[in-house]
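None of the figures in this text is laboratory data; all of them are computed from the coordinates on show. These numbers were taken from a predicted model, which means no experiment stands behind them. Cβ atoms are built from the backbone, for glycine too; each structure is taken alone.
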Structure I
Amino acid sequence: MPLHPQVRAMLDQIEASGLPQLNELSPVDARKQAKLMTELVGAGPEVARLDEFSIPTSAGKIAARRYVPVDPAAVILWIHGGGWVICDLDTHDAMCRLLATESGCQVVAVDYRLAPEHPFPAPLEDSWDALRWVAEQASGQPVIVAGDSAGGNLAAVCALRARDRGGPELALQVLVYPATSGDLTTSSCARYGSGRDTFMTLAEMEWFWAHYVGDVPDDSGLEFRPLRAQDHSGLPPTIIVTAEYDPLRDDGFAYAKALRNAGVPVTHHHYDDVVHAFFSLVNVLDRGNEAVAQVGADIRAAVARPAARA
């Protein structure tokens, strides 16, 4: 299927702007460029309550933002994408607002430390500490771990840790175009890693991975390639979202297959006319709003409270 007209228009606008690829910039300048997308997306819907606070971690404190709808049924830890190098609470603010509204759940977004200043495992440890803290504060409500792209990678690894370390118990994991393999030779990388139909290039992916893992040995036992985990059984029910025009398409499909083969219930939504990052580009792309609404509905159904008896 051809690209959605809104996606085509966005990519043409980016090309006409002459903005450099992220891998041509320093991490600091790449973060500034990512902020331009935040301005393009604009504001998300109002929520009943919005809190700015910090979460204690083993390395100090990290900033967090809580989005609370009326009578939330569960709590979602949202770990943002950005290749472990860019993005923050603001880049995903509109999406988190919409997700809280559509899911009927409290969303806690975390501002984990970024590479290359803080390479692997710092972003993972911050995310893991945040998940445990959120679970401790959940007051018995279901807990969901979720993230997009690099955040999907961190969410998947946190779910593996939760299984292997005796908790916290997770009701769901939500993985939006997650980076699961670290394999940059997949067919989707070859097909969508360059050209006018891609949003994230293969060169940018190489740049992200180099900043995150650096000189860490390519050991399948290390916690940055969840697809290589020896065992995927016992993980929580999973929602996976993938985009066709995305170098990470095959990572999402492969993880869905690995989970299903291990007996994990998987709901997989594939959008065949969009690019990487579409999920967070609400307001700009209708497909982004539709995908967030779909995931929200899935979550709402999964954590629905039993009807009270008369």
Structure II
Amino acid sequence: MKRIAAILLVLLGAIVASARGKVHSPIAPVRIWEGTLERAAGVLLYPFPAEVQGSGTCIIVCPGGSYFWHDMEAEGESVARWLSSKGITAFVLKYRVGGAGDFITGSRAISRRRRHPDMIADLQMAIMTVRTRAGEFGIDPSRIGVMGFSAGGHLAMSSAVFPHEGFLRAKGVDITASPAPDFVAPVYPVVTFSDERYAHRRSRRGLLGEGRTRNRALRDSMSLEKHIPAGCPPVFLLNCKDDPVVRWENSALLDSALTEKGVPHLWTLYETGGHGFGADITKQDSNTSGWQDLFLDWLGSVLER
């Protein structure tokens, strides 16, 4: 009975997330795969130009949603509008996800549809697009970061962990600029797919696809703590100890791996705050209400280096 109730709650969340899946950006979204052979017309990059003069910094925002859907409100548009108000050009990325239908039916066990490496290819294509068109967007091509939440945090960190161009080359894309970020900010992120004590199984299934979650090599290949490169860009990491969705130990694993590799990073662990608050003040508590200022202070110190 409890399992059925949990499934119903997840489905309800998926329906709500789907209903809130639209982003209202001030200018038309960019179809990043247009002109390529990749059939991904639904992948969109929603621009939010800086409202005040800034340093030319740009952040691509990856909403969470277990790699099955997107939380485009608290973890998408709200984040982009906040960044824009602080002089940072923001883009919300609507990357490929499994979809609520795939979550219910498990249809990807029969047909490929949307699964890894589509999501990381979408983000890398977005980074390369923004960097190539930096002059048009009024940004500094050396100050392009990625911020992600929950499963979107896993995706954001993946862009730093796997900066090579193979995902794009496999899709027939000519590399015109680096698809790697200059800094990353995973917030209450999914990290491990191989440590069964802490793995977020729904996100693992959402990314890898039905029938592939039992593949140990594949699970290990996308467990971020196992693959931190020596040249990883600076990382802002934040989560809450009472997170009821993604175990806080995910961030502990990432912190340890970053420390071992000597990667500059800041990890903040709040005692309370839960999950899914993003930039929605109605979902934040006395702890998490300060995370945005903390990030801006950290970003300022990183950009001054």
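Please state which of the structures I, II yields 3.0 when distance in nm of label points 7 Å out along Cα→Cβ at positions 121 and 225 is computed from it. Considering all the candidates, the number was obtained from II. Highest-scoring entry among I, II, by relative contact order in percent (Cα under 8 Å, 6 or more apart), is I.
As an exercise: distance in nm of label points 7 Å out along Cα→Cβ at positions 25 and 281, calculated from one structure in I, II, equals 2.6. Which structure is it? Don't jump to the answer; show the numbers that get you there.
Working: I: 1.5; II: 2.6.
Source structure for this number: II.
Structures I, II were shown, and distance in nm of label points 7 Å out along Cα→Cβ at positions 41 and 57 at 3.8 was computed from II.
Here mean count of other Cβ atoms within 10 Å over residues 233-240 has been calculated and equals 19.4, so which of I, II was it run on?
Numbers: I: 19.4; II: 23.4.
Of the structures listed, the value fits I.
Each of I, II could give helix-only ellipticity at 222 nm (-39500 (n - 2.57) for each DSSP H run of 4 or more, over all residues; to 500), but the derived value -10000 comes from II.
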